[in-house]
Structure formats: C-alpha cells, structure tokens
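What follows is calculated from the coordinates using simple rules that are stated; it is not laboratory data. These figures come from a predicted structure and were not determined experimentally. Cβ atoms are built from the backbone, for glycine too; each structure is taken alone.
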Structure 1
Amino acid sequence: MRISSVYGAGPGRPNFGRVVIEKLGRGERVSAANDQWISPTLNTLIGIAVEKLLGRDVGGIIHVAGPRMTRYEFALAICDVFGFERELVEPISIKSLLFRAPRPIDSSLRNEKAIKILGIDLNNIRGALETLKKELGYR
C-alpha cells in the first residue's frame with residue numbers, strides 16, 4: 001500500500017492540512033504552492049483502507065490516496081469546508097519555498113484501483129475534510 005500527503009487529526013509531526021487549518025483559524029495568511037501536485041489523504045481513510053485490506057491479496061501495489069490537486073487547491077478546499085476566507089491563501093511557486101530537503105513537483109498517486117477494490121470514494125476531498133472538521137470539533 002502506498003499513501004501520499006497524509007493529513008488529519010492526532011499526534012505526530014505537523015502536516016500541511018493541519019497547519020493550514022490552524023493558521024487560517026487564527027486569521028493568519030497561508031502560502032501554498034500552485035505548481036506542486038499532491039494527493040492529500042486523510043489519515044482516517046487510510047485506517048479504513050488498512051482494515052479492509054487485512055488478509056486480502058490485491059495483486060500488487062495499491063495507492064490509497066486522495067485526489068490529484070495542487071497544495072493551493074487543497075488549501076482552498078479547506079477554506080470552503082471550514083468557512084475560512086479564501087483571500088488568506090496566497091498562491092506561490094514551489095521554487096520560492098525553502099524546504100530542508102528537495103520536494104518533487106508531482107507526488108500524486110493514481111487511486112482508481114483502490115477505489116474499485118475498497119469501495120471508498122478517495123476523491124471526495126470535501127467529504128474527507130468534513131470528516132476531519134468533525135474530528136477536530138469544528139461546527
């Protein structure tokens with residue numbers, strides 16, 4: 001099983017989705033690359049997928065990953081679900097970000113096989129963010 005760009009509630013190091021929610025919730029601006037493609041995947045959905053995959057032979061690798069979108073598009077989706085102001089999200093180029101390690105321009109994964117086998121709508125970013133909103137206690 002391969003996953004990509006995991007976000008969600010719970011302990012561990014900060015993830016992009018959670019950082020965006022926390023900053024926007026305080027009314028702070030967020031910069032997000034509009035030229036870097038990811039497959040943001042809610043950790044809760046990964047857990048559901050693992051449970052469904054236990055003891056099954058799926059015939060090779062399965063990509064349990066969200067929809068292909070830019071970090072900027074993901075940040076805007078967060079705004080839409082959580083009710084944050086879209087104007088607080090600034091589109092920037094990945095070239096202007098100072099990562100400790102190089103990041104690929106496209107780390108998205110094709111998830112058709114997982115959707116077919118698992119019956120989970122991994123492309124429903126709004127549904128995933130609504131789940132996260134409940135998990136974080138937002139109304």
Structure 2
Amino acid sequence: MASAWSPAELREIDATPELQIAGRRADGTLRRWVPIWVVSTGGQVYVRTWYRRDTGWFGQALASGRARIRVLGLEADVTVADVGEGTPDLRAGVDAAYEAKYGRGGATERMVSAEAAAATLRLSPEGRAGAATVR
C-alpha cells in the first residue's frame with residue numbers, strides 16, 4: 001500500500017506552480033521530464049490533463065502506474081492511480097484546489113472542466129525507504 005505524504009512534502013508541492021513528472025518505461029527507466037500543474041487536497045496529491053489521452057505524459061504514467069516527480073526540494077517515486085472524476089466531493093475538492101492555487105478563468109477554467117476532471121490522477125509516494133528526499 002502507498003504511504004502518505006508528509007506535511008513537509010505537501011508544503012513543497014503546494015508552494016510551487018508546477019511539478020515535473022517522468023513516467024517509467026517497462027524496464028524502469030525514466031521517460032523525459034514534463035512540467036505540469038499540481039494540487040493537493042485532503043492530504044492527497046492530484047494532477048490533471050485538459051483531456052484524457054493514451055499518449056504523452058498522461059498516457060505513459062497511467063500505463064505504467066508509476067512515475068517520478070520533482071518539485072522544489074522534493075523528488076519522489078510515486079504510484080499513479082486513475083481516479084477520474086471520483087466522487088462529487090473529490091471532484092469539488094480538486095476543482096477548488098486548482099482555483100485556489102491558479103485563480104479562476106483562463107487555463108484554470110479548462111482544468112476544472114468535466115473533460116479535465118475525468119482525467120484526474122492521484123499521485124501517492126511509494127514506500128518511505130529512499131523513495132522521497134527533501135533537498
């Protein structure tokens with residue numbers, strides 16, 4: 001089972017406008033780093049894409065179920081779970097986190113659309129043994 005994010009890790013994630021994510025290939029090597037918006041709510045970390053697709057960072061991370069993220073002073077191996085829109089409460093919480101962090105309107109409007117909500121991934125840190133480091 002995945003471990004929980006520590007308060008320090010959540011502060012690192014909340015303090016930056018983007019994290020970088022690299023999906024894992026079948027052999028475990030990393031794909032290229034891609035910057036994406038990230039939010040946390042309820043002690044969990046979420047990312048979205050504007051529309052669901054099997055290509056690019058989203059499809060690669062979803063297919064492997066694992067990725068590596070880096071943001072400010074944090075670098076961590078994560079498991080990737082497709083939560084889609086989730087429950088109405090989950091969707092509302094993630095939508096609110098996007099609007100609080102990135103403002104209303106503009107690109108944020110697309111990130112809280114039904115299409116983007118259906119492409120929501122939860123990132124959970126893998127086991128604590130060397131998985132996350134705060135630099």
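To which of 1, 2 does the computed value 5.6 (mean projected area of the Cα convex hull in nm², for residues 12-67 alone) belong? Here the read-out was taken from 1.
Using the calculated result -8500 for helix-only ellipticity at 222 nm (-39500 (n - 2.57) for each DSSP H run of 4 or more, over all residues; to 500), pick out the matching structure from 1, 2. Derived from 2, not from the others.
Starting from the value 0.93: which structure in 1, 2 was Rg/Rh (Cα atoms, Kirkwood Rh) calculated from? Computing Rg/Rh (Cα atoms, Kirkwood Rh) on every structure in 1, 2 gives 0.93 only for 2. With distance in nm of label points 7 Å out along Cα→Cβ at positions 36 and 92 coming out at 2.6, pick the structure among 1, 2 it was computed from. Matching structure: 2.
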